[in-house]
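So, here come the structures, one by one.
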Structure 1
């Protein structure tokens, strides 16, 4: 069974505080790639990441039509526990939760700084069910 290692969980959950927010890569229905920061990325469970989608711009629209995403994490200060390049790519399938218990659970897990930026409270929870984690050379570290 796929399990995110505990040390990796800690790194992802502290990414924003460590000033290394994760980047989310998406692709539109026309095949146009897009990458942008998501300071709210967190570990939801042993095989799932989550983030709070407050902007609802291109990344959100892309996920709705093409749920295949990659979350990029890089932290040179933690090269001692990360593979060469001090980075990881989390590959998975995203699902948006505009309402309901999953949305409410993720909302309780998101760092306050990100929730405070959702000024009208209309954000959505997004779960990314992971298929694999790779290093910068494309080697599969966890599947």
Structure 2
């Protein structure tokens, strides 16, 4: 598991509301540029890009606990690849947000990843850690600016 955390000066319910509105992820993530939802937002497709590569993933929400946790399982071409999640803990007047990623790639998913996402497949934990830092910093700036 890879994780990063940040403290945001807004209450947990507000951070949860922003993150669980999954279409907004395209504003914060350095890879995700669009999200299409169905089933009341419990299932979605994430459109991603990195350098010259563009790919999509299908996702299913597996934890949706207001002000506590939001997580989803990710697959591509029917193969499980990961779980992404966010935990929200009170931190003084604000919220400690922990973003985490669990690698669930099989050999087949690894090969598909190499075809569709390039060499980053070999360094996915490091790339995701860097992406988490960017995502959390953008989330913090957006929510604190909004007040």
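Descriptive notes on the structure:
- Answer label among 1, 2 for the case where helix-only ellipticity at 222 nm (-39500 (n - 2.57) for each DSSP H run of 4 or more, over all residues; to 500), calculated from the coordinates, equals -5500: 1
- Which of 1, 2 leads on mean count of other Cβ atoms within 10 Å over residues 96-103, largest value: 2
- For the structures shown (1, 2), mean count of other Cβ atoms within 10 Å over residues 80-87 is largest in 2.
- For relative contact order in percent (Cα under 8 Å, 6 or more apart) computed as 25, the structure of 1, 2 it came from: 1
- Which of 1, 2 yields 14.3, 41 [Rg and Dmax of the Cα atoms in Å, calculated]: 1
Computed from the coordinates by the stated procedures, all read-outs in this text should not be read as laboratory data. A quick note: this is a predicted structure, and the numbers were derived from the prediction, not measured. Cβ atoms are built from the backbone, for glycine too; each structure is taken alone.
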